[in-house]
Structure P
Amino acid sequence: MPKKQDRRLNVGVLGCGPIAQFAHFESAVKACNVNLYAICDVAEDLVERMGNTYLPQKRYLDYQKMLDDPALDAVIIATSDAFHVPASIMALNAGKHVLCEKPIGVGVEEVEGLAAAVAKSGKVLQIGHMLRFDPGLEAGRAFAQDEMGQQLAFKAWYCDSTHRYPMTDAVQPLPILSASARKPTVNPKSDLKRYYMLAHGCHLLDLARYYCGEITEVNARLNEKFGAYSWFIDVDFTNGCMGHLDLTVAIRMDWSEGLTLYGEHGSVAAKTYNPWYYKSSDVEIFHEKDATYRRPLGADGHFYRRQLEGFADVILDGAAMRGADIQDGIASVRAMAAVAQSVQSGKSVRLSDVSGLV
């Protein structure tokens, strides 16, 4: 566990449900430059249970009261997707920095409204695309940006498995649930196509942008059979690279996630693991100049803790943003909405022409 620094960011977590329990409470306790200062949820039993476990300095049942606390510096928003934008705006208006779970929103216009609130506040907003803090993927991206030269073609896939939950149940703590937990008006899983795109497609699209830059256009197809959904998405990047993305939920085999990128002076190939194993991606970087493969170990695979430390570094030390910012969030939501529109129309869709919900 990293040694705590003298100067630390006081963070409050909004939402005491599974994602906070699996990722954010432990990250705040372990992060070297963060204090788990406060937790908040409308479910009193969850606040009591998590408070007794993780020992924050303050416990709240009212979000506004937590935001009114002058000792609070920042919030982690660990709620359902539908609450991300309003909760972020409340925090920014209260003068707090924000680390919000992905996706940042569910529609283009609401995320653009959030961008205006970020600009007005002058505060830091980072989105929880934690793959940007996977040390193997970071090493591959550094090569792609600094040494690869021109990029030719990019392929990436995110294929959830029918065996995911028996596997993750073996490594995750038992989630503590509450009948008093706040839920969205509409069950997100009532539309599985939309749910899978928001939950999983946002990772795939953000990773494509992280490696290759802005996406200008998408052409997507969707195949639905035996309860499985498979999107094949062709993408064009502004740098002239072409891409192909595969989002499939759920495959009848083990979890499969990764990427390949071919470039002028080498290539990158990555195998990414189910995130709850906290294992860095296996990444091979081929350098054409001396015909050698290099493989970073990525021993520290706790990317949720690493993203929180990176967030705190930006606020405390003025470090460059390594995570996804609000402009990345807008681009991600636009790309997901464009994929949905392309599937419906059977035509290519330019991201600049997209509006509405994912």
Structure Q
Amino acid sequence: MTTGSIGHPSRGRDGRRQSASLALTAVVVLALGACGGKSSGSESGSGQSQALTLYTCVNDATIQPVIAAFEKAESGSHVDLFRAPTGELNARVAADARSGGLRADVVWGCDPLTVQAFVDQGLVGGWTPPDADAVPAEFRTDDYVGAHVLYMVAVHRTDVPAPRTWADLAGPGYTALAVPDPSVAASALGTLGYFAADPAYGVDFYRSLKDHGAVQVSTPDNVTTGVAQGVYDAGITTASSAYAAKDDGSPVDVVWPEPGAVAIYGPIALATHSADSGAAKAFISFVVSKEGQTVLGGAGSYPTLPGVGGPTVPAGAPVVSPDWAAIGADKASILADYQQVFGG
């Protein structure tokens, strides 16, 4: 911000001239204090406005309560939100990068591959909260920390058999199936990566599903809706989506098939250009704190922090995790093989 110089009042002028000059000086000082860089956040607890921009793929049912709780806990805070499925989120970040740089202060993704790609581009990373080590080590790195977990499960109508294993979905009990698009939903990409690396399944698993009437839809929620409405017999979706439909009275049930529901964690990361943003750091710290994780769990998502409540994994339910490094290295070929089945 540019300001004009202020001269001293001439000797012999009356006191009103001096008072006016002092008032103008005060205005300029205040104006200078309002000037800032790209990051608009102030330190937590300062009482000043704490604005930040958040990019996320987390659903509204979860993100809105978390934002509301943060803004209530941090006086004067405000979160500007851009929310979209992972495919659209990637497009937004790429557009930002082409036009001058990332416009988010915080990115909260739905899988490690997406956020790691942003780290590799130098857009996010380099900081995690001091107490991030309370989150299990498998859900964090030096550049980001997991804020929630998605479990990919099978959802089926109550008038068709319950699949015991994932392979059962390609059996004779189903004539119409739905799978989410891995180019749109990060959870679908992680699931594809897991199956592609498992010798017992591979990408051929998806070919078997298609041979038994499977179609590709956009997101896991679209899978759940289609099964609940009777369009499909069964499909692959998130546990939170499937249980929500069941709790709403839809004629569906949820199975954690063997060898396991696929666990996919969603990391939250600080934008590199916002390294000095107290507001951005306060938001990330809140999200992974006991208070924030409790709010997240109460909104129906699975927290990464143990012992804070929220949805529970059924007793004895099997869970598996993708090899994220392997998926990252082979992502292009995995997607190419998959697109030979369902198209691109």
I have 29, 48, 15, 6, 2, 0 for P(r) over Cα pairs in 20 Å bins from 0, in percent, calculated from one of the structures P, Q. Which structure is it? Q
Which one of P, Q has helix-only ellipticity at 222 nm (-39500 (n - 2.57) for each DSSP H run of 4 or more, over all residues; to 500), as calculated from the coordinates, equal to -9500? P
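Read-outs throughout are calculated quantities, based only on the coordinates presented, and are distinct from any laboratory measurement. Predicted model only: the values in this text are computed from it and were never measured.
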